[in-house]
Structure I
Amino acid sequence: MESDATPLLELVGVSKSFGGVEALRDVSFTLRAGEIHGLVGENGAGKSTMMKIIAGVHTDYAGTYRIGGAEVHFRSARDALAAGIAMVHQELSIVPDLTVAENVFLGKQPTNRLGIVHWREMVRQAREQLASLGIDVDPNQRIGDLPIGLQQLIEIARVLFSGARIIILDEPTSALSPPEIERLFAVLRRLRDGGRSIVFISHFLDDVLRVSDTVTVFRNGRRVFTSPASETSKSVVIERMIGAGHEELEESYTSDFRLESRPDAPPVLETVGLSLARAYRDVSLQVHAGEVLGIYGFMGCGQVPLARTLFGKLKPDRGAVRIGGSPISLRNTSAARRAGIAFVPESRRSMLFHLEPVYKNTSISILDRISSLWLKPGRERQLAQMHVERLRIRPPRVDALLGSLSGGNQQKVALAKWLSFPPKVLILSEPTRGMDVGAKDEVARIIRNLRDEGLAVVVVSTEPETVLSLADRILIMKKGGIVREFANEVVSKDRLLEAA
C-alpha cells in the first residue's frame, strides 16, 4: 500500500451540525485500498456521524467527499451502496421472521431467467458463505430464533459477501465470543488482502489494535490522532481519546474520584455464579444497603443482559440470586417486583407513556394498591405531586404530558414510578445517557439521596463518567465476565478504560 497513492476514499474539511450543535468539525479522513482502518472515540465523539456521511445516510454536510479521487455527494444510502459502500450498523437490521438464507441475501436474492427466486441456490450459497465464517447453522431456520451473537455474525456475513469494496463495521464484536471474533478477523484480513477496504469501529481497543493497519481517534467531533497500529499502543490511544494533557480537557475527564464502599452494611442483593449463554458468565456480586454499585464496561460486555436478568426479563442458565440472604427465583418481572427489585432500562421510551400525563406515569406501578374496581385520579395526582416536589420535576405540573418534558425530567418521572413502589434494590441502566450536564447533576443528586436513605442501587453504564460520579464501588465487566473491582481507593477515568 503506497502512501502517495490516491486514497480509495477521502474526506476533506467535513463538518456536520444537528440543530445548531456541531457533531463534526473540519474533519479530514482517508481510507486506502486494501486497508483495515480502526476508528475509536468516546460516545458522541463523531465516529458514527462521519460513517453515516460516508454511507449516504447523512446527506446535508459541508466539505468534500471523494471516491477514487473523484468528488461525490450521495443522495441516499442506496447511492452509496451502488458505489460499493456497505455498512453494518450497531443496531441489527435483520428481519426476525425470515430465514437465515433470506437475511443473508436480503434484497438481492438469486433469480432464474423468469425472475423467480432460486430458493435452492440461495440456500446453498448462504450455507457456503456462513461456513467460511465458521457458522454452522441451518439456512432454512428462522433467524429470530437464534442467539444475538449468531444474528450479528449473519448480518456481518451479508455485508462481507455483498461485493462492496468499502465495508464499515460498527461495533461488530459486541456480542461475539472469542472464537467467533477470531473467525471474523480471519475473514477481514482475507478481504483486505484481496483489495477490499474496511473501517472497523469499536470500543474494544485491544480488538482494534490487533486487526487494524491504521488507527484514528476522534474526540469532540474532531479527528485528533491517526497512526499505523503497529506504531501506537492502548495507553496512547486512551490518552488521545480522553485528551489527557490537552488544555481543552474537561475537568470531569481528569478528576480522580475516591471510592468509599460500605462493607459494614448488610448485603441486600447477592448473585452467585450467575451465567447466561452468549451474554455473561459466572457473575458473583453483592450490593449493600446504602450503597451504589457501579458496573462499567464497553457495549456488549454483558452488563445490560445482567441487569435484565436481575429484573426477571431474562432467565439465567445457572447460578443463584438472594435478596436479604434468602434465595429467590426471578422467573419473571412480577417475581422481581415482589422481591423488591425495580429496574429503569436504558430506553425510557420502553417504560413510559409519552402521550399520557405525568401523574399516570408515576402511579402505574402501584395502581393495584390505590384502587380496587375504579381508578382514583385524585389519589394518583396527590402521589405524583409529592414526587414532583421531591425530585424537582420541571415543569411542576402533574397534568403535563410526559412527552413535553425534557429527557432529564422524563428520567426523573421514570424514577418516580418506582419510588412509589418503593423497592429494596433499584437497578438503573444508563441513567444519564443523552442528558446535558445540568440534568445529569440533578439525576445524580436524586440517586445519592436514595442511597443515603438506605436503598441499594446498581448503576450499569458504558459511560465512565456516570459510574465514577455515582458509585461507591465499581465492578468492571469485559466480554461477559467481571474482571476487576475498584473499592476504597482513588480511581480515574483512564484506569477504568484500561481495565475494560
Structure II
Amino acid sequence: MGTPRKSTSWRAKLKEMPLFSRNKRARLIIATLALILIGGGGYAYYKLIYTTSTTVAAPTLQTAVVRQGNLIIYASGNGTLVAASQASFSFEASGQVTKVNSKVGDLVKAGDVLAELDNSTQQTQYTQAKRALADLTSPYAIATAEVNIATTLQNVNIAHSQLGFLISPDALYWEEKIAKDQQELADANAAAINSPSADATIKIAEAEALLKYDQDKLIGTQQYYLSTYVPKYFTTIDKATKTKTVSVPSEASIANARATLAQAKAAIIEAQNYLAAIKGEPVPAEASGTNLTILENANLALKTAENNFAGTQLIAPISGTLMSFDMTVGNQASASTTATIADLSQPYIQIFLDPTDWSIAKVGKDAEVTFDTLPDSKFTGKVTQVDPGLFASGNTSVIRAMVKLDVSQNEFDLPLGSTAAVDVIGGRADNALLVPIEALHPAGGQFTVFVIQNGNPTLRVVQVGIQDQVSAEIISGLQAGDIVTTGITGTNTQ
C-alpha cells in the first residue's frame, strides 16, 4: 500500500491550542497583541541577522516565490476488482443430474432453473400433497363447513333452551347479563390502570353498580323459581293414585345442561374458525379444533413436499453472470456441488489503505484507479463503503473500503481479481496560490508569513486552505509572485 501525502502538522497543532476566551472582542484583542508581538519579534530576529558582527558571516535568508498550481491531498493504496454482489449455491438434495439449462458465462436471472436432478419421487409427493390440500379447501369442503356451522348453531339453541327450562328463562337471562357485566367491569379496571383518569373511575363505579343490580335481580328469581316455576313445570301426577309430586331439577342435571351449552358454543367457534381458514381468511392465533389441525398439517405437508421438490432444482438466487458451473447430465450431484453467480453490471474495487489515512477514507470521496494491466488508462470512481473497524490483512491492520467505478459493464472488460493502484482524493485545489509549508507561522488561531518588501521581511496574515507535507494553499493575503521567507540556511528556522 502506498503512503499518501499528508496535510501539514500546523493545522493539527492549532487545533490542540487552548481557546483563550469565548468573548469575540477579547479574542480579537489577544490575536492583535499576538500579531504585534510576533511582528516585533520577527523584525528583531531579522534585524539581529542583518546586524551581526562583520567578523561573523551573516546567515543567508531563504525565500520562495508564491506560485499558482494544483494541490491534491490523497491516500494511496491497492485494490482488487470485485463484483457488485456474488452468490455461491448448490442443490439441497442428492441425485443424478437429468437436465442442464445453462453454462459458464451465461447471463441468468434470479429464479432461473439452471439444472435439475431426478425428482420423480418428489414430484409425486408434491402432487399428492397439493391434491390433499385442494380437497380440504374445495367448494364442496366450504359448503360442508357452512352446513356444519348451521347444525352447530341449532345445537347451541337447543342446549340454551334446555338449560333455561331447568333453571327458568329469567334466571338464565340474568346469569348471562351478569357474565356480560363482569367482563365490562374487568375492561373498565384495565382501562383505568393503563390511563388513570376521573372518567375511568366513573366508568368503574357504573360497571360495579350495574353488576350489583343484576346480581340482585338474579337473587330475586330464586323465590319465584321455588314457589311458582318448579311446581308449574316439574310436577308429576301418578295416574293410579292421582298423587302430585314436585321434583326440583338436580344439580347434576343442571351442570350437565351447562356443560352441553358450553360445548355447543365452543363447537360453533371452532366451526367458524375452520370455515375462515379454508376460505383463506384470517384466523385468531389461539384458534383450535381437530379440523383446523388437519388443515394445518395438510399445509405443512404441502410446504415440505414443495421444498423437497425445489431441492432437486438448482435455482439462481441472484441475477448475474454464471462464473462457475460444473454440471453434466448423468453425473451425481449433491449439496457439495456448488455454482457461483456474480453481478458484473457495475464494476467495484475493494481497496486497502493505511490506518493513518482514516481521515481521508470517507464515503463519497472521489477515487482514481489505475489497473496493472492497463497502466495508461485511469478510471474514476467514488468510495461507497468503509469498514467501521480495521481489517486484518496478514500481520497488519488496514482500512478496507469499496469504490464504485464510473463505468458500466459495456465500457469495461477486465476479469474479476484484476489488481490496481488506487488514490482516494481527500482534497483538491486547482490553480491555487501555493507556498511552502515552512513559510507558515501560527499566530493566535491564524497563520502569518513574512513577505519580502523593499528587501525587508514584513509580517502578513494569510488565510490557509488545504495542505500536504510540502505545500499549503493560500486563500487570501498573498498574490502570485510575492516572495516569502522560509527560514535560515543551515537552521531552517521557521
Structure III
Amino acid sequence: MTRVTTTSGPVVGREKAGVFLFAGVPYAAPPVGALRFRAPLPHVGWKEPLECRRFGAAAPQVSTGGMTDPSPVRWSEDCLTLNIQTPSLDDGRRPVLFWIHGGGYRTGQGAIPWYNGAAFCRNGDVVVVSINYRLGALGFTDLSALDGSYATSGVNGTLDQIAALKWVRDNIDRFGGDPEKITIAGESAGGFSVATLLANPQCQGLFRGAIAQSGAGHHTLPPAAGRVVGEHFLRALGADSIAAAHAASVDDILTAQSTVIRELEARAGFVNGLGLPVSPFYPVHGNAVISQAPIDAIRGGAGRDIALLTGTNQDETTLWGYGKVDEARLQQAADGLNAAIPLAVHRRLTPQASAEELLIALTTEHMFRIPAIRLAEARAQQGASTWMYLFKWRSQAAGGRFGATHALEIPFAFNNLGQPGVPAFLGPGEPPQGLADHMHEAWIRFIRSGDPGWAPYDLAARTTYVFADTSAPSVDPESAIRQAWEGLR
C-alpha cells in the first residue's frame, strides 16, 4: 500500500512505472452550503486512510469539449482537491512544479492528460502538483454590494490557489518534495493566475519561481466592472439576496453565468482598468486580496525576487476561429483594439497577408504577446530575473490552419506528445519529439535552477528564445511590431 500521512490525515495513492500518484487530495473544506461564495477554509481532516487513486471532480463548468480535454467533465461543487506525482516517497527534497490549469477561469481541471507530470518526475526528478479551483460565477462573482461579509467573493478562485499552495508548502516534503523549491506555472488563465500570485504579497515565501505561458498581468477586473458582473449575475439568476443565491442550484448558476457572458462580452466598453476588453468572471482587483492590477503591482516591484519564465505562441487566437473576415471587419476590430499603427506595420511587412491573417496577428498581440512583453519590461526595470520565449512551431492539423495556436506548447513543455488529443492537435506527419525534448529540458532546468539556459530578458537585447523546427535565441524578434504597440493600451 502506498500511504502518506499529511497534516489533514493519511492518504493512499498508487504507483505506475516508477511514478507515485496521489489524486483528488482535499486541500480545503468543500465550498458548499454556507461556504458557497466564501473564502476557502481549512479542511477538518480525516483519521481513516483516504483513497486517493482517482482524480477529484472538476469545478462546476459548462464543458466546451476543447482539444485539451474532449471527454465529458465530471464536476461537483466539492472540487478543492489537488494531485501529486512524485518519483519517490523519501526525503529527497526535490524541486516542485505547481501547475494551475487554464480555461478562461470558466473551464478546465488539473486531471487533463496533457498535464500528466510523469515525464517531469522521470526526466527531471521533479515533484508535480496540479490543482482544481473554483471557476466562473462560483469563484469570481463580486457579491460584496449585497453583503460586506462576502468581500472575497470576486477572488475566491484566487484564494483557492493560495490555499492549495499553503497546503503544498506544509505537506510536500512528505511526498519527496522541497517546500523551499516550488515553481508555480500555468497556461492561459493559469498564466494569468501565475502573474496574479506573483504580484500578491500574501504569497511571499510560497514559491521561488514562476512560469507564465500565454498569460500575463493584465487580466483582472477593476471594482466597477466586478460590480457590473455581480449585478448581471444576480439578475440572470433571479436572486435579490445572498440567501437566494445560496438557494439556487448549481445548474441554475451555470445557466445564469452563460447569460452574463453573452450579455457582457457583446457590450462595448466592458473593459479593465487598462482599457482592454475583458471577460466576466475574472478575478476582481481593488480589495484586500488583490489590491491593484497585477501589472501595476509588478511595476512597483512586487515579485522581483522570484525568477520568471514567460512567453506566448505565434498564432494564439487561431484556436477560436473567426469565420469569414473581410476588410470591413478587420478595420472594425483594429479600431476597437486601438491598433491602427500595428495594422499599418503588419501591412508593410506582410503585404500578402489576408484580412483573417492580419486579424489573428492583431488579436494575438493584443491579448497575449504584448502583455507578456510588458510584464517582462516591468520586471526588467526592477532588475528581476526574467526569461522570455516565443513558440513558433506550426501544427499541421486542419491543413495547417491552426499554426502555432493557443495551448499548443503545453504537450511540448510536459513532453506529452502521445497523450489523448495531442496527435490530432499536432496533425499528420512525424511528431516533433526532438522539439518536445528540448523544450521539456528547458522547463526542467528552470524548475531546478531558476535559469532555462539562455540570456535573461533586458531592455537592451530583449533576448527571446524561439522554439520552432530550428530553435535558438533571438534578439528582439519582430521588433517593428513590438514598437508599433508602444504607448497603446
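Please treat every number below as a calculation from the coordinates, not as lab data. Small disclaimer: the values here were computed from a predicted structure and weren't measured. Cβ atoms are built from the backbone, for glycine too; each structure is taken alone.
Where is FRET efficiency 1/(1 + (r/R0)^6) of positions 334 and 446 (r between Cβ atoms, R0 = 41 Å, to 0.05) largest, in which of I, II, III?
Comparing I, II, III by FRET efficiency 1/(1 + (r/R0)^6) of positions 334 and 446 (r between Cβ atoms, R0 = 41 Å, to 0.05), the maximum is at I.
Matching task: -0.25, -1.28 is the computed value of log10 I(q)/I(0) by the Debye sum over Cα atoms at q = 0.06, 0.13 Å⁻¹. Pick the structure from I, II, III. Please list the in-between numbers first.
Numbers: I: -0.32, -1.34; II: -0.70, -1.25; III: -0.25, -1.28.
Attributed to the structure labelled III.
Going by percent of Cα pairs over 12 Å apart, for residues 142-197 alone, which of structures I, II, III comes out largest?
By percent of Cα pairs over 12 Å apart, for residues 142-197 alone, the leading structure of I, II, III is II.
Using FRET efficiency 1/(1 + (r/R0)^6) of positions 206 and 462 (r between Cβ atoms, R0 = 35 Å, to 0.05), single out the structure from I, II, III with the greatest value.
I
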